[in-house]
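Take a look at these structures.
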Structure P
């Protein structure tokens, strides 16, 4: 197709399957109605007409039956697309065969104009409505136009050959239009995927701290409020840690901001590794201040984990851009108590107060 690498094949096939099904849902009734018009114009109301009409009606129902497959196997997008296109190709084939029969049968001598107009409309609509795959698009086009074209060549009606030539020209046009529709359809999918990726990227960037990759202050506030609501509803424990790197300004002043940034990144990595539990959120609140939300973690467990992080960091040496840096951290710890903390701000203020006590008591410690 010349569209470059596919960034998300699964999303593409899902879009194709969804579009094909949605475009197919009501079209079957037009075949039923148009066949009825041909029968009325020909004055025919026999068993053969009803069999063909009921066949079109059954195929219209088959379009909707694909919806049952979608509900039973919601992720089987390739099957959804194949089922829809199969029903469409069979519908076009039945139409082509029924109209070919009508073009050569004397009982339908008054209907060629209606047949050819409807065939032109249906094949044109088919090409533009189902451009997802070129093979099925061309197969449906050939199924709808091939039998009537052969019937025109075989009939001895005046002008039939000239009409067949006109049909051939329109068929050739639709083949070219099918190629263009296929290209435009997939180009639009590429554009949608690119826009969706950009949207997701912007959304992620608005929630992630650009330096450390942790949640930023905005995301932290939102997640803390959500977790508090869940904790209050379920009665589960919820703990909050606020951490501040001790004497971080001295690191910047002595080694420069590049080493200071590397220090923040290293501490953030240790935070992620130290608090990796389900639902746990590590965040950088700004500067050298970090936070950890610990849902389901009670007071004793939170204290042990906070103290372990504090001790391990103090005992380690951070190798940063060729410079060895020792850093310690002060930690404020708090447990969410619905009767005491009316909202996220109240809990944050309480834990922030504990952090200041840790710093006031000499730093490199956990306070509550």
Structure Q
């Protein structure tokens, strides 16, 4: 099934480039030169991407807002076409995930849409639901166990017959066995939604790489026609601290994208899940690690030590998108599990208050400073 995109643009030169690039990437284009027509389609038809020319910021804002509020398109990847870097902050404030600068070149558009397509595919895969009725065990932090039954499952979570007396803000430990498998799937989940009929949706928030791979394989067996993920985006690790890292890449993922990073050096392997907190088109992205627990920080600090001892050897790095952060819809970011004194994360928090050149200059300045206590940063 082809990926679908809606393009709100009337510039024929831009449209020619987009049609060529998106066709090569197997993304179908539905063009709307009129804002009202675009809004009408967004309320009635599903798209994986919404591409908006921000020549008229008021109309662009209306189209992007419509995409965010339409139930069938609130998870669509939004791409803004802007005049220059001075409009970058405004584009992201409008709700864009990616930006394309005018004049649009074929190569620049192709590079940006490679990363966008990878995220589009992951979002569609995460949204796939497979009907399933199996027993599941839920456990709260105080040790109380509940047994219930699922109604459907996907990569991002599972729907169950709610057995909780009230919605709990704390993650639940979830355990089940997939049909045809003897693998006992375990992880943490949080309540994402609940109906008056006492059905609930649980979003997976922490699971092992093995558990994620087992679930992915099982889902692929149920829907073998589903397309495969795109190859990993090439990235270079330049800065690393216990709480996050900065990656140089000409195809960065958008702010609030969830990524899985696999890093390896001298026989030591580390896998962490992170969220993009700052992104500079065609330059790179700053990623905050999600589980900022003492155990994870200790593991990353050991990896930093291994990097220091590697005598200039570059680490192997694999970066894969997992989807958009759950809090993305309301523009908020999930806080770290535990506060951490980390200059790199403090720089990420400044976000778009700094321009790309100012941010990179500050990043270089930090590399020459002694890190604060507990934030053993490392530059590659």
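Nothing in this text is a laboratory measurement; each read-out follows from the coordinates by a stated rule. On a predicted model such as this, the values are computed, not experimentally measured, just so you know. Cβ atoms are built from the backbone, for glycine too; each structure is taken alone.
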query = Just checking, which of P, Q has the largest value of Kirkwood radius over Cα pairs in Å?
reply = P
inquiry  = If you rank structures P, Q by distance in nm of label points 7 Å out along Cα→Cβ at positions 13 and 357, which sits at the top with the largest value?
reply    = P
query = For which of P, Q does Cα Rg over 2.2 N^0.38 Å, for residues 141-324 alone, calculated from the coordinates, equal 2.03?
reply = P
When distance in nm of label points 7 Å out along Cα→Cβ at positions 125 and 173 is computed for each of P, Q, the largest belongs to = Q
ask   = For FRET efficiency 1/(1 + (r/R0)^6) of positions 117 and 261 (r between Cβ atoms, R0 = 30 Å, to 0.05), which of the structures P, Q scores highest?
value = Q
ask   = Thinking of P, Q, which structure, once helix-only ellipticity at 222 nm (-39500 (n - 2.57) for each DSSP H run of 4 or more, over all residues; to 500) is computed, gives back -23500?
value = P
ask   = Which one of P, Q has FRET efficiency 1/(1 + (r/R0)^6) of positions 77 and 109 (r between Cβ atoms, R0 = 25 Å, to 0.05), as calculated from the coordinates, equal to 0.95?
value = Q
